[in-house]
Structures are given as structure tokens and as C-alpha cells.
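I've put the structures underneath this note.
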Structure P
Amino acid sequence: MVPVYPITPQTPILELLTDFHARGEFDAEFLTPESEHSVLSACIPASLAGSRVFTATASQGLLLMHEVLHYASGARAAIVMANVNRTVASPWAFWPDQTDSLAQRDTGWIQYYVETAQECLDTVLHAFRLAEQVSLPAMVNLDAFYVSHALEPVQVPSQELVDGYLPPYAPVNRLDIGLGSSWGNVVSQDMFYRHRQAIGEAMARALTVAQEADREWGERTGRSHGLLERYRCDGARAVIVTMGSMCGTARVAVDALREAGHAVGLLKLRLFRPLPAQALRVALAGVPDVVVLDRNHSPGIGGILHQELRGALYGVDAPPRIHGFLAGVGGVNVSPESIAGILRSALDRAPSVESSWAR
């Protein structure tokens with residue numbers, strides 16, 4: 001089942017899916033409701049009735065879904081949604097910015113952030129595997145235009161390979177007159193408490209399930225992405241931490257700085273919810289300085305990834321100095337030279353709680 005509503009720059013996803021469907025290459029039922037709020041409202045009962053559900057949105061569309069995002073995770077509906085990260089209004093703009101999805105971090109959705117088209121394709125399949133095993137919805141986030149509108153070749157897995165990786169969807173909890181179950185009733189305080197506790201436990205399990213899903217995908221295809229990726233971090237004096245398409249630019253900056261004799265590396269975070277805190281601690285152990293690049297802005301505190309990383313590393317022995325920079329907010333171009341300048345600026349000053357603006 002694919003309920004979907006078009007919004008720039010998500011629209012090509014809708015167009016291609018409907019094209020595949022029209023050619024008889026995609027076995028699905030399409031719904032085109034009047035808004036994104038209605039789209040997700042249709043996704044939940046479809047999932048609870050036993051259908052595998054996919055949808056896609058961006059920016060204001062995701063914000064309009066906010067109320068229903070909580071309904072979806074509360075219903076333990078294994079929906080997979082692609083979100084094309086775009087600026088949120090106002091003012092009105094159409095550039096890459098991850099504030100839209102990061103603002104939904106407390107809704108109970110698993111959140112992936114991808115760098116390339118190939119990683120996006122693979123991660124949608126990982127997301128279905130993970131969502132269906134832990135009974136939580138999953139969001140795959142890709143940067144507007146840098147990923148959504150860039151054309152590059154990808155390896156499309158065969159139907160047989162995917163069928164072996166993704167078993168038929170058969171949720172234990174579903175709307176079925178044979179089970180006599182229902183959904184959406186008023187509950188007591190204690191029942192609500194236990195329900196939220198169960199969602200927390202599912203998120204905790206998701207870390208292990210996500211690692212297993214990636215490992216098996218690597219065995220079947222030769223492509224393993226991990227929950228995070230260390231790039232030239234061995235012996236690094238400073239490590240850049242970021243998410244999404246900026247990782248590609250950061251690699252170029254790291255290579256240039258290494259050639260100039262500077263011991264720097266990159267840590268790419270791919271899974272943001274649940275946050276792999278222990279993996280982050282291990283990956284950054286012994287690193288003197290960490291520079292976080294946030295393509296988002298939380299007014300009053302700065303970069304969201306900056307704050308999440310500070311929390312994850314709190315209490316570790318000999319923690320790194322963490323420097324936060326707002327880089328690429330609103331789609332501002334961040335070049336390898338800009339990243340090198342940000343890194344030099346960070347190492348010349350003391351770290352701060354709030355993120356600094358970088359251009």
C-alpha cells in the first residue's frame with residue numbers, strides 16, 4: 001500500500017513509483033489523499049491490517065504529519081517513509097536542511113540518514129527489515145537535491161535477493177476479527193506507562209537488529225554501510241562528525257588535510273534514532289577534538305547532533321573537546337575548503353555549549 005501526496009523535492013519519488021505501477025512492475029495499491037496528514041492517517045490502518053506500507057514526504061509535509069507520527073509509533077505500525085530533507089517555513093525555501101526530520105526525533109520513529117542514492121536504496125530495505133522486526137515505523141532521510149535530484153547509477157537488487165532478505169510481512173499484532181483485537185482505545189495511566197516502556201524497549205532492540213540487517217545485506221550484496229562509518233580516524237588528532245550528503249564533502253576535506261600533514265578523520269553517523277551511543281563512545285575514544293557539523297538549527301541551543309553527541313559522551317573517561325558548528329543550514333553550500341577552515345577555527349579556540357555559525 002502506498003498512500004502519498006506530492007511535495008517538492010519528494011515529487012520524483014511519487015512520479016517514479018506511479019510510473020513503475022503503470023508499467024505493471026510494482027505490485028501495490030496507491031492512494032492519493034488530500035494532504036500529508038491524511039496520507040499517514042491512511043498508512044496506519046493499512047499497516048495494522050497486514051499490508052507492507054511505504055510513503056514519502058518532505059519538509060512542511062512531514063511537519064503536517066507530526067500529530068500522526070505519534071499515532072503511528074504508538075500503534076507499533078511498521079511503516080517505512082522516505083523523507084527528503086528540506087528547509088521548513090517561514091521564510092519559504094527549497095534547499096537541503098535536516099531540521100524537518102530532526103524536529104521529529106521524539107516521535108518514536110527509527111531514523112536513518114543517507115549519503116548517496118545507492119545507500120538510500122539499500123537503507124529502505126534495511127528499514128523494512130528493522131521496522132517489521134521491532135514493530136516501529138522507520139524514516140529514511142535523504143538531503144534535498146544533493147541526493148534527491150542527483151542522477152547516478154545504482155545496483156538494483158534482484159527480486160529473488162530481496163525476497164530472501166525480507167520475509168513476507170506477517171505482523172503479530174494486527175486488526176483481524178479472528179484475533180478480536182482493536183486499536184486506539186482510551187487506556188489507564190498504568191497501561192500508557194507500560195506502552196511507552198515497550199516502545200523504549202523496542203528502540204533498544206533496534207540497535208542490534210539494525211546491525212544484523214546491515215551485516216546480512218553485506219553478505220548478500222557486498223555492500224555494508226554500518227550504523228556509523230570511520231574514515232581515516234586512526235591516529236586522528238581531530239574527527240569531524242556529521243550526517244547525510246555532507247559526509248562526501250567532508251571526505252574530500254579530510255583527504256586534503258591529511259595530505260597537508262594534519263591528522264584528521266571523519267565519523268559518519270547513519271542511524272540517529274535509536275542513537276548508537278556506545279558505538280559513538282568507542283569510535284571517538286582517545287580523540288582529543290571532535291568537530292560536529294550540523295545542517296539543522298534548533299533556536300536556543302544550536303545544532304541538534306552537537307547536543308546529542310555531547311549527551312552520548314557525557315561521563316566517559318578523558319572525553320574529547322566537542323566543537324559544534326552550524327554548517328549548511330538552509331542549504332548554504334559547504335565546500336571542502338570551508339570544512340578545512342571550520343576545523344582550523346575549532347582547534348584554535350575552546351569548545352562551547354552552543355554551536356557556532358559557519359559559512
Structure Q
Amino acid sequence: MKLLSVNGLRNLVASIGQADFYRAVLTTLEGDFLRWGEFIKTPRLATHYPFGVIELMPCADQHYYSFKYVNGHPKNTEQGKLCVVALGVLADVNSGYPLLFSEMTLLTAIRTAAVTALAARCLARPDSRHLALIGTGAQAEFQVSMVAQVLNLERVTYFDLDPRAMGKFTRNIRSFDLELRPCQSIQEAVQDADMIITATAAKQVNDLIQLDWLKSGVHIHAMGGDCPGKTELGKDLLMASKIVVEYRQQSLLEGEVQNMDGSVLYAELWQLLAGHLPGRENDSELTLCDAVGFALEDFSIIKLLHDYSKQEAYRDYFDEIAMLPTMADPKDLYGFFVDVGA
């Protein structure tokens with residue numbers, strides 16, 4: 001079995017080139033959304049605590065099985081720890097043998113941003129230039145980087161309750177060819193924005209954006225850490241929006257729409273990508289992607305990494321984890337220990 005560590009991933013992406021890697025993620029993820037019906041899908045298994053959540057996210061097709069372990073602990077950052085950490089496994093269905101054990105903290109941020117970009121391609125106005133960010137934590141730079149793959153961004157406005165997070169974002173993103181403007185409020189940040197990303201983590205009911213703050217035809221992508229009891233947007237905004245989700249069953253459990261009837265949902269994202277339903281239909285409609293994160297996205301990116309591991313140019317970025325060797329008698333597992341002292 002192969003192992004991809006944090007350093008291995010960083011070096012792999014450096015070798016491929018960050019922009020090229022992002023494009024590969026987008027292409028691979030779109031391809032997997034387009035074969036939606038081939039996947040065995042289920043909502044994630046979540047264990048909730050007052051201070052956070054721990055989740056297992058499985059997904060499989062007829063060739064590979066994957067799962068991700070991931071947490072969401074918003075107060076971790078006060079102790080110098082990440083809010084979200086994740087590990088993933090890809091296994092061969094025919095034998096059940098694991099193929100790749102991978103870090104998934106960085107990969108989760110990348111695949112989450114890829115979903116934002118794919119949704120924006122379907123739902124944002126093609127001439128969108130002004131992106132607003134509500135929340136500039138660990139996800140923010142990835143979001144801008146991926147959206148820039150599908151929209152010709154010129155301006156980014158942003159707000160966070162934590163001034164240090166805003167300063168960090170400014171430092172990291174200043175090399176981009178973008179006009180950057182930190183703001184003093186959400187209302188100031190979203191004013192005249194063509195697209196808005198909400199990326200908050202606090203487990204509470206919020207009403208971050210008022211309808212009368214928005215210009216006509218804005219696209220909103222709600223991707224903050226989701227769980228039952230945690231929302232970012234109010235009912236009035238939801239009712240005024242064309243709402244797209246990743247996986248209906250999971251979104252109704254923990255998305256922005258968790259307190260609403262399923263009839264408010266317009267489509268799942270795969271239906272827009274496949275052309276079964278139109279995305280944006282005019283320049284004035286308010287569109288919303290209620291993105292909670294779905295296991296197919298983890299399957300897609302860890303399978304992409306497995307594909308890289310088989311290429312000669314990238315093999316050195318992956319380590320090996322020893323598995324039990326092929327045995328003369330596979331039923332004699334105990335004999336593996338006995339032979340040591342023989």
C-alpha cells in the first residue's frame with residue numbers, strides 16, 4: 001500500500017505545478033459527477049459533540065472504495081490547531097486490499113474549492129469579476145485560486161471577525177493579479193459583488209446576508225463547515241434563490257436547507273454539469289449552491305492521487321506501507337508470528 005504524506009503532497013503539487021494540478025482536479029471531479037449513477041452513495045456518518053464533530057465519509061463504484069476520516073472543531077484554532085484535519089483511504093473492490101493511505105486535510109480544501117468552481121461555472125454570470133468572501137480562514141485562498149480557473153476575477157472584497165485571518169489572507173493572495181479590499185462588515189464586502197462565498201465554521205444559526213444588500217444576478221456559494229444546527233443564511237434569502245446542492249439526502253440533513261422542505265431544491269450539481277437541467281437562465285436571477293461536502297469529491301481526488309502514484313515521474317513522492325506478504329497458506333495467519341522465532 002502506498003502512503004501520501006503532507007510533505008509528499010506538497011512536493012508532488014510543486015512538481016506538477018499548482019495551476020496544472022488544480023485543472024486536473026477540476027477535470028477529474030467533473031468527470032466523476034458526470035457518472036453519478038455509477039456510485040454507491042450514502043450520507044456521511046457523523047458523531048456530534050458540543051465542541052465539534054467527527055465524521056466518516058464513504059463512497060464507492062464497482063472498482064474502488066474510499067472513505068475519509070474528518071473532523072470539524074471550530075475552537076481548535078484558539079489552541080493553535082487546525083479546525084479540520086482529515087485522512088483518506090482508497091481500496092481495491094475486487095480484493096478489498098487498501099491501495100493508498102493519504103493525508104486529506106489539504107486535499108479536502110482543494111476538492112472543496114473545486115466544487116465551488118464547478119458550481120460557479122454553471123450558476124455565476126460568465127462576466128462575473130467581483131468576488132466577495134465572508135470568512136478568510138484556512139479555506140479562503142483555495143477558494144479564490146479555484147474560482148479564478150473558471151471566472152476572470154478582477155476584484156476580491158472580504159470580511160472576517162478575526163483581523164489576523166484577514167491579514168493572513170491578504171499576505172497569501174497579494175501575488176495574484178487582483179484588486180484586494182479588506183472590509184469592516186459583511187454588508188460592505190458583498191456590496192456590488194457578482195459572486196459571494198460564505199465560509200464560516202461556528203456551529204450556530206446565522207443570517208449573514210440580507211436580500212437588500214445584493215445586486216441583481218449574484219451567485220452565492222455557501223460552503224462553511226456544515227452540520228445539523230449550523231446555518232449561514234436566512235429563510236428569506238433561501239426562498240428567493242435557485243438552490244443547487246451536491247447530494248439531496250445529505251444537504252437536507254445538514255445544509256442551509258435543513259429546516260426547509262425538499263421542494264425548495266432546484267437540482268443536484270451533477271444534473272447541471274450533465275446538461276439535464278439548465279443552470280443560470282438569465283442575468284437577474286439569484287442562484288445559490290448549498291455545498292456541504294460529499295464523499296464522491298473525496299473519492300475523486302484520492303483516486304486522482306492514486307493515478308499519479310502509478311506514473312514513473314511521481315512515484316518518489318509516495319512512500320510504501322508494508323502489507324502482509326503473499327502466503328503459502330493464506331488461512332495460516334497465526335503462522336506469520338510463529339515463523340519469527342523459528
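For distance in nm of label points 7 Å out along Cα→Cβ at positions 69 and 133, the highest value in the series P, Q is held by structure Q. Look at distance in nm of label points 7 Å out along Cα→Cβ at positions 189 and 301 for each of P, Q: the largest one is in P.
Among the shown structures P, Q, from which was the value 14 of relative contact order in percent (Cα under 8 Å, 6 or more apart) calculated? It must be structure P, since only it matches. Computing distance in nm of label points 7 Å out along Cα→Cβ at positions 21 and 197 across structures P, Q gives 1.7 for structure Q.
Say we calculate distance in nm of label points 7 Å out along Cα→Cβ at positions 93 and 125 for every structure; which of P, Q gives the highest result?
Numbers: P: 3.6; Q: 4.4.
Largest calculated value belongs to Q.
Work out the source of 1.04 here, i.e. which of P, Q gives that when Cα Rg over 2.2 N^0.38 Å is computed. This value belongs to structure Q.
A value of -12500 for helix-only ellipticity at 222 nm (-39500 (n - 2.57) for each DSSP H run of 4 or more, over all residues; to 500), calculated from one of P, Q, originates in structure P.
Just so you know, all these numbers are worked out from the coordinates, no wet-lab data involved. On a predicted model such as this, the values are computed, not experimentally measured, just so you know. Cβ atoms are built from the backbone, for glycine too; each structure is taken alone.
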